1. Can you say which of 1, 2 returns 2.3 when distance in nm of label points 7 Å out along Cα→Cβ at positions 41 and 89 is computed?
2. Can you tell which of 1, 2 yields 1.8 when distance in nm of label points 7 Å out along Cα→Cβ at positions 97 and 153 is derived from it?
3. For which of the structures 1, 2 does the calculation of Cα Rg over 2.2 N^0.38 Å, for residues 57-160 alone return 1.06?
4. Which structure, out of 1, 2, was relative contact order in percent (Cα under 8 Å, 6 or more apart) calculated from, if the result is 17?
5. Among 1, 2, considering only mean count of other Cβ atoms within 10 Å over residues 65-72, which has the greatest calculated value?
6. Assign the value -7000, calculated as helix-only ellipticity at 222 nm (-39500 (n - 2.57) for each DSSP H run of 4 or more, over all residues; to 500), to the correct structure from 1, 2.
7. FRET efficiency 1/(1 + (r/R0)^6) of positions 33 and 177 (r between Cβ atoms, R0 = 30 Å, to 0.05) computed as 0.40: which structure among 1, 2?
Structure 1
Amino acid sequence: MIKQLCSLALALIFTAASCAFAAKENKTKGPYPEVVFETSLGKMTIELYPNEAPETVKNFLRYVDEGFYTGTIFHRVIPNFVVQGGGYDYEFKRRETHAPVVNEAKNGLDNLEATLSMARTADPDSATSQFFINLKHNDNLDYGWKDSRGSKSAGYAVFGKVVEGFDVVKKIEREPRGLYRSRPEAPNYPVIVEKAYRLNNK
């Protein structure tokens, strides 16, 4: 009897741990809409989470459908941190955007490796077209993260994840940088989004 109770207790602990891990894996059940980015270094597929970040996903898909991202570059690469794009062409000309979207960082999704989040200024509700891909779990970008003074962060809204082609993101991470004095974090040879589109079956 004692042995059975111990086994039951272990099973409950394992189940609780599994649930906690599942929560960290972000998202509710799919299917999820998917977007393909064909870049000069390869192709990646991104699944989106409209249940958790409805306004952010709507905003992102609007830019995709308008062809906004075609011809943009990944202009900010910080190894072991993020790869950022969605705002400039290969001449570093900023593209005109729509109005900012509300910050949906308080959605239970963490900035885990391979997730996409909206880039913004110090104003939490300032994100427009730019996004970044996390190269690791950047917990300092999560909602509620506390800095050294104990102040809580408004966070950066996670709205999707690279589910195919993360090796392409890693290629971007390894690109040489530093050629442009005004853009030291930009790759020396522009990594261009040649095409961005929704998958038809989603």
Structure 2
Amino acid sequence: MKIENLTSLQTQLFKLPVVFTECAWYEAVYLEQPASFRDLGSRLGDTLEAAYTCLFYRTEKVDAVEPFYDFGLYRFLPNRDRVDRHWLELRLIVEHEQDAPTTLRIMLRRESCSAGLKAPDVFFEPGALMMTHGVHTLIEQGHLNVHSYLNRHLAGDWGEICDEDKLSNQQALQYGERLFSAYEIEAADEKKLWIITERDRSVTTLLLPSEY
């Protein structure tokens, strides 16, 4: 992602040091048997990129810092064969001293939830996160970062859908029906990403209209 024209708030936040909790470091960066140091560097770089991308988009049109920012990415488990990826939910905490931000701390979302740090703008839990082969391929090729779209979906920003569908989603939040979002993307030849959460909130699927 090209970085340009940072706001004063973004410039301030991007200057801060980043630290990990032990659990977040273990699941996001650490590998028991890395093939090379490049493997560890890649995992660290991907995690920081996901955190900064979330921070960038969430502060793009605001002039006040939030206490924390939720993001996530797909990860191989640190102690298993690197075959299947799992979705790792993370939270970027903005720590303060004397009302001034001093540190960005990355932790597992479940760590911060157990400490009472629940996101006020997340309307529902996504359940198990699934993706189609097409979405996975775009991520693998570096064409698509899905976490910002997923966060928008969980916060009730349904993207580019008609007013009737938006009203349907608002009613679905109240009565427990299926939720649907559509976002414009620029990812190879793909122009739109769909996100669907099932009515029982057990599964959220990311897919491309071309695969439907």
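1. Numbers: 1: 2.3; 2: 3.3.
Derived from 1, not from the others.
2. Details: 1: 1.8; 2: 4.0.
Among 1, 2, the structure yielding 1.8 for distance in nm of label points 7 Å out along Cα→Cβ at positions 97 and 153 is 1.
3. It must be structure 1, since only it matches.
4. On the way: 1: 29; 2: 17.
Comparing all candidates, it corresponds to 2.
5. Numbers: 1: 16.5; 2: 19.1.
Comparing 1, 2 by mean count of other Cβ atoms within 10 Å over residues 65-72, the maximum is at 2.
6. Details: 1: -7000; 2: -10000.
Value -7000 for helix-only ellipticity at 222 nm (-39500 (n - 2.57) for each DSSP H run of 4 or more, over all residues; to 500) corresponds to 1 out of 1, 2.
7. Details: 1: 0.40; 2: 0.10.
So the calculation was done on 1.
Every read-out reported here was derived from the displayed coordinates using simple, explicitly stated rules and does not represent laboratory data. Remember, predicted model here, so these are calculated numbers, not experimental data. Cβ atoms are built from the backbone, for glycine too; each structure is taken alone.
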